[in-house]
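Colleague: See the structures that follow.
Every read-out reported here was derived from the displayed coordinates using simple, explicitly stated rules and does not represent laboratory data. From a predicted model like this one, the values you see are computed outputs, not experimental measurements. Cβ atoms are built from the backbone, for glycine too; each structure is taken alone.
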Structure I
Amino acid sequence: MEIVQAAEGHIACFANEVADLMHVTGPVTYDYQFDGRKLFDKVFDASWRTPGTLFAYDGTTLALEGGELLGIEVGFHAPEFAQRKKALGPLWPALIEAGEVATDELARIAERTYQCS
């Protein structure tokens, strides 16, 4: 088994698998915050591809064996959490414009995330 820092080359290769692995770490919480898996996947995918954001590849360590993803660890120093969460903000306009998320859904995400803090 090989433990590696995720890099740009891993983004497309493991996007769906990483979303699944992240979701299973807290399905009840994520489903509540994002009102289900569909919206979670859209937000996660945008974040996974954007360095410095909450779920970004640049904060992810991968466990690989023969090119197969076995597991992930997403982590950073505590002060980075707030910065990475705020860094999700610039993702919203593109998601709204693409029809991936509606503004009322975004408001619900913000409210529910605050409740879960």
Structure II
Amino acid sequence: MKLQTTDFRFVAKLDKYEHYTDANGVIRWASNNSVPPIDILELAFVDGKISEQTLQISLETKFEEDNKAIANYIRLRKQHGYSEETLAEIAANFEPEETVVDVLTGLVIRQGA
């Protein structure tokens, strides 16, 4: 298996965080039931904490769940747009001449002057 992470010096170790293995063999955080980030899973594999099979099923599940979450985000943005609070934060953090684009939807939130 080819790993995506090339430098593990700054990767948090799975054993420092409360986690569990679900009924499907997927590693999940106990706090929110999410699959941990790729680099943390890969380090757990390199350290011998999880098997290649556990790594593979966890990564596959992570990609599926992430894709569903992104699709839901895009659907909600198309349906509801952006809140007044979000637009105020954009105004406060970007110069008027800057164009602001939502990187997940590709929608231009605000066209620069």
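Colleague: Assuming 3.7 is distance in nm of label points 7 Å out along Cα→Cβ at positions 64 and 96 as calculated from a single structure, say which of I, II it is. Before the final figure, lay out each step's value.
Modeller: Details: I: 3.7; II: 5.0.
The value was obtained from structure I.
Colleague: Then there is this: Out of I, II, which one gives 17 for relative contact order in percent (Cα under 8 Å, 6 or more apart) as computed from the coordinates? List each step's numbers first, then the result.
Modeller: Working: I: 30; II: 17.
Checking each candidate, the match is II.
Colleague: Let me ask something additional. If you work out distance in nm of label points 7 Å out along Cα→Cβ at positions 72 and 88 for I, II, which one comes out largest? Don't skip to the answer; put the middle values down first.
Modeller: Working: I: 1.4; II: 2.7.
Looking at the calculated values, the largest one is II.
Colleague: Let me ask something else about it. Quick check on the output: 3.4 is distance in nm of label points 7 Å out along Cα→Cβ at positions 16 and 80, derived from one of I, II. Which one produced it? Walk me through the numbers on the way to the answer.
Modeller: Details: I: 2.9; II: 3.4.
Of the options listed, only II reproduces it.
Colleague: Oh, and also: Once Cα Rg over 2.2 N^0.38 Å is calculated for all of I, II, which comes out largest? Walk me through the numbers on the way to the answer.
Modeller: On the way: I: 1.05; II: 1.41.
Of structures I, II, the maximum of Cα Rg over 2.2 N^0.38 Å occurs in II.
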